[in-house]
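No value in this document is a laboratory result; all are computed from the given coordinates. Note that this is a predicted model, so its numbers are computed, not measured. Cβ atoms are built from the backbone, for glycine too; each structure is taken alone.
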Structure I
Amino acid sequence: MNYIDAHSHIWTPDTAHYPLAAGFRRANMQPPSFTVEELQAQMKPAGVNRVVLIQMSFYGYDNDYMLDTIERFPDQFVGVAVIDQNAQDPEIRMGRLQKQGVTGFRIYPKDQPVERWLDNEGLRKMFAFGAKRNLNMCCLIDTDALPSLDKTCREFPDTPVVIDHLCRIGTDGKIREAEVRALCDMAVHKNVTVKVSAFYALGKKTPPYKDLGPMIRQVYDAYGPERLMWATDCPFQVVDHTYLQSIELIEKQLNFLTADDREWILRKTAERVFFRS
């Protein structure tokens, strides 16, 4: 099987050609380098032949390094871009980026109260354009942002929505049942998918990550394998852990998954959601 990693960042120490955004310095880049070549050195031995690249915060709204990578390797990569979600006409920028291999846009509460983070006009326009062009709204959120997302999904039911990293449940080491239920309740929206990812950062944060199994089982029961996708969140997965340890949780550790389930989670869901014309 050729896998798809649904979430990896890349950046380059070449800040002359790819300058950092205001407020960032080279010291913020940890690790100091994770170029596309370094990603390829991780992914290829693990059987991963395609990756969804996520714009890195170091670059702000300048998506050029990601876009240049997609142009160089169009068969390997698509992108999730970051634009100004408070802009007056974000759909203009979205349309341009779609032509350059972008199939999603990362959104997050930013400077808004979490209970109203999706109320601004720019984000509403992004959701509307996402429905029109089948562009994913990729949410980097905690569970306290789900009520607002639930409301917006009801208003824009045709907009594809992706929730990153199991909604970051367990980043403090505790997996709370109420938070898992809140994530599972979002399965009522048929265009919502979830990234089963960033295992290094959740729960006990220790391979083989089997403590995450009960949460993943609940999310699997709610969404089904066709709406779950595996991802590493590289390079952070490979700072202290390995790429293969992330894959092996899905491949070998979760006995409730069938071979067909694994194919969906490791490839087919991301292929349907992100890799399409």
Structure II
Amino acid sequence: MDFGISTFVTDEGIGPAALGRALEERGFASLFLAEHTHIPVSRETPWPGGAELPRWYYRTLDPFVALTAAAAATERLRVGTGIALVIQRDPIVLAKEVASLDLVSGGRAVLGIGAGWNREEMRNHGTDPRTRMALLRERVLAVKELWTKDEAEFHGEFVDFDPVFSYPKPVQHPHPPVLIGGSGPTTFDRVVEFGDGWMPILGRGTENLPARIAELRERAGRRVPVTVFGAPPRPDVVDELRAAGVDEVLFGLPTEPTDATLVRLDKIADLIAP
């Protein structure tokens, strides 16, 4: 089992380069960063995590800029999104961003994706929340075409372009892993059709996780990798996830200044030490 960190990098906490170095020095395998382009002031959509939206949601850096800084400061750390809001991103631009990150990192990029929860945020990007799952599907399929074809084209209801050249191509073959976030009733459909792994948030639809993982792998006809993010750094949680068949655990890291972050990472590193 691998261990990584999932967090929000903001203008008020530890910087991405320093965080990346600290993780690699302590033996962590990966860093996954959340994304919110903005938070609408209206706050009409309730946050699934509780009543009060944490401050770091409002202040996130662009994940691909931050992950590039972390990649440049490390040699082995995998750098991923947890999650990228694909329904708020142009697929041609997204394909280039991820491929560029994969190139400059030497093949360490991971694309964790989801459809998001903040309906006002989606609407500000011109996305209709009612059709966001269909939009997500087409954009991911289009990105994969752009990554893998010299002359890529896509024709769908929401994404439509004639043959194009799109470079760079990713270093990883056939492309960086696409991890599907969420745990709703149709999540496994997306994992089976266009995902390379499943990445649920611990505690949100992850009850009876061993049975759900077994169901997913049976449906897919392959051993789908499972990454759980937002996990508390506790030995009992790690043991349960290992027994459930989870491949990687991402511990949730609060957004704090450098010194406080390093103290917290030292404590978590004791948990993952051989």
Structure III
Amino acid sequence: MEKEILTLEEAAELFNVSVKTFIKLLKEEKVPARKIGREWRFSRKALIDWLSTGESQYYSASEADTKEYYNKVAPKWEEIRQNYYDESIKDHLLKLGILEKDKTVMDLGAGNGYISIAVAKHVKKVIAVDISEEMIKELKKNAKANGIKNIYAIESDGIDIPVEDEKVNVVCANMYLHHKEEPTLAIKEMRRVLKPGGIVFLCDFYQHKDMELKEKLHDIWLGFDTEKIKKWFLDCGFTDVKITAIKQNEKEKSKAPKAKIFALTAVKNTDF
């Protein structure tokens, strides 16, 4: 007997399209759909009949709000972000020893270049990806001011990046994943663009209850439970997942972090 209630992946299979294509359909059309918690669920009959029991266009609303917010604050972002995280994330990344002169790095949620500019002189090429056109403008401005010419910017939501499979050695994702409606899809995209044995470096907030922080930064997730995020990476085809607490400089009270931060590294599992 065929299942009547379908997951996102099963709905995409029913339509005989990729999950990426189906997500585009959700954003662009009024597909019959409901959300249970953070998960999409679909009625097989409703999909086939194309009856409107829910508007999938709501899916893109939160990320659209995020894009609008970051377009607006882009010129002031360097000052704003110092209230939430300092230089310790970049310092931690550089000490890991995963950056080499012949490597290509992808920086997801690149913003104004916090990570991209820091790593550019240590690698061959940086592909900076951000959903905000204005942030990308700030990144290019900052790169020029620092005499950096090996950063290539792409405007994308990070779920369907216009980059071929297995093109980068390291994916950096700083304060990026908590903006994604479907984090596992973002993680799968990281795996897609990584070469065999490639590494993800991700920093984000530990799970917290600071609604003010969530609302100010237009976050979707209140940080992450580290055991859950570790399982996501393992389930999405990564191995050697390691999580470390990031110790920030809290001397200046005005710049004290609102939530604790962790760093995650994971290696693309070639046997997956």
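Matching task: 20.1 is the computed value of mean count of other Cβ atoms within 10 Å over residues 25-32. Pick the structure from I, II, III. Intermediate values should be presented prior to the final figure.
Details: I: 11.1; II: 20.1; III: 16.4.
Attributed to the structure labelled II.
From which structure (I, II, III) was distance in nm of label points 7 Å out along Cα→Cβ at positions 49 and 129 calculated, if the value obtained is 1.9?
Details: I: 3.3; II: 1.9; III: 3.9.
It traces back to II.
Quick check on the output: 2.1 is distance in nm of label points 7 Å out along Cα→Cβ at positions 161 and 193, derived from one of I, II, III. Which one produced it? Kindly include the intermediate steps, with their values, before the conclusion.
Details: I: 1.6; II: 2.1; III: 0.2.
Structure of origin is II.
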